1. Just checking, which of I, II has the largest value of distance in nm of label points 7 Å out along Cα→Cβ at positions 98 and 146?
2. Once FRET efficiency 1/(1 + (r/R0)^6) of positions 66 and 130 (r between Cβ atoms, R0 = 30 Å, to 0.05) is calculated for every structure in I, II, which label goes with the largest value?
3. Comparing mean count of other Cβ atoms within 10 Å over residues 50-57 across I, II, which structure shows the greatest value?
4. If Cα extents along the principal axes in Å, for residues 34-73 alone comes out at 25, 16, 12 when worked out from the coordinates, which of I, II was used?
Structure I
Amino acid sequence: MMQTNRFKARLAAAQQQIGVWSMLADSNAVEVLTQSDYDWILLDTEHAANELPMVQAQLRTVAQGGVSAVVRLAANDAVLFKRVLDVGAQTLLVPMVDDVAAAERAVAAVRYPPAGMRGVSVATRANRYGRDADYLQRANDEICLLLQIESLAGLRNLEAIAQVPGVDGLFVGPSDLAAALGHLGNPKHEEVQRAIFEALERCHEVGKPIGILMTDPTLAARYLQAGFDYVAIATDIGILRSGAEFHLAQARSATAGSQHG
């Protein structure tokens, strides 16, 4: 039987989920992260050097535990959807969705005909190479589609995008949104933060969950407390970088102390 999409089920049950973002495009990094008790992990193919065979290996790694995988596509392209779904992804995040037409294209790409246009293969990793006899019947319901709002057009059309049938949730991209609002590199700017919290309220008003990535712990805590439904609180690159700098600073501090002594 096809595996139930835990991430989608938790969204539907209004269970808040805390995640981590993987950009290193490496199964070893994914294995380390998923041995911690996160609810979900994002496997990035938009801003990471991550290709399909690598994503497949990372999905196999994630499947060893209880963490849910979300794969971010490089673009809203039906071929990319088909290939990532066939290697076993159940939850997809689509960048730069600006209007209803783009949302409808994404919905069509994740659904088999006649509800959509996803190509059919009867033996892929997604259906355990044909062993899940119910996959074709259940896939349309189990696949979870998340759309990123990260432009001025996306903000304007937020409610309409969220209400497209087949859209399971939205996601705020703080960095691109900051750039769109004229504050490149400064997602903490007051105008950007106001837009983010307004997006949360507007999305919930139409009954859809919404997520965000925020590595600043203070802001991440604010988003969780405010009711964002799924929040990524760290990236593997950020964890590695901060850990490396922390240990180097400790060593230099100890060296400086011994020299003064």
Structure II
Amino acid sequence: MDLQLAGKSAFVSGSTQGIGYAIAQGLLREGAAVVINGRDADRVRAAVATLEAAVPGAAVSGVAADFADPEQVSRLLESLGDLDILVNNVGLFELRPFAEIADQEWQRYFEVNLMSSVRLSRHVLPGMLARTWGRILFVGSESGVNVPADMLHYGVTKAGMLALANGLAKLTHGTEVTVNTILGGPTYSDGVAGTVARIAAAQGIPGEVLKGAIIGQNQTSLLERFIEPREIANLALYLASPLSSATNGAAVRADGGVLTAML
């Protein structure tokens, strides 16, 4: 299927690995020009080189910026030209008891997980509306709907992302600009894989055993395995394409059936 993305320009935040990388690679394969992003300049350069090797002739570049630092974000925004597609993907996550999450950490999560999307969307939306076409996509989580007790700061910021996307969509009436959220489920991203490996090593058990035990504890998963980043990316590519013109203001699930409510 031709997703009609050739010639489109895109920026994907937090895209040197995991879901963001998979989305960037998918956009490049469809012929879009993509700017990727990460905190570390060396990792950004390495990811650009890997994408160039994976997609010969790809129009890919990278910008290093830490979304916890508003000054770095300002410099990033100054470097971005007009965009057809914005993918708000960058995000922090960790397991931590509520009583141990200090105010400073709450603030950091809001800066990275929510304010990154506010600042990027505010930068690109006026141009999209003026050109009457654009796609803003939020990579959300089922944790924004069913907030986990051991990841409250993560879940609360993901809930805020849902609200932001819903409100932004209301600004697009009469245009072909859309704003949508992907509600992802438990995904075996590089970050999750690293966390599993560290915990498994500390407990002296094989990583695959712990991986299976973790997903086995999720009694509502219909998939009964971790989602792969490319499976989230497949939905992102559709929502970024002109083919998804009738989908706007939606929270579209790619959660493996974890969420049990019908709507």
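Values in this text are rule-based calculations from the coordinates and carry no lab data. Remember, it's a predicted structure, so these values are computed and weren't measured experimentally. Cβ atoms are built from the backbone, for glycine too; each structure is taken alone.
1. I
2. Of structures I, II, the maximum of FRET efficiency 1/(1 + (r/R0)^6) of positions 66 and 130 (r between Cβ atoms, R0 = 30 Å, to 0.05) occurs in I.
3. That would be structure I.
4. I
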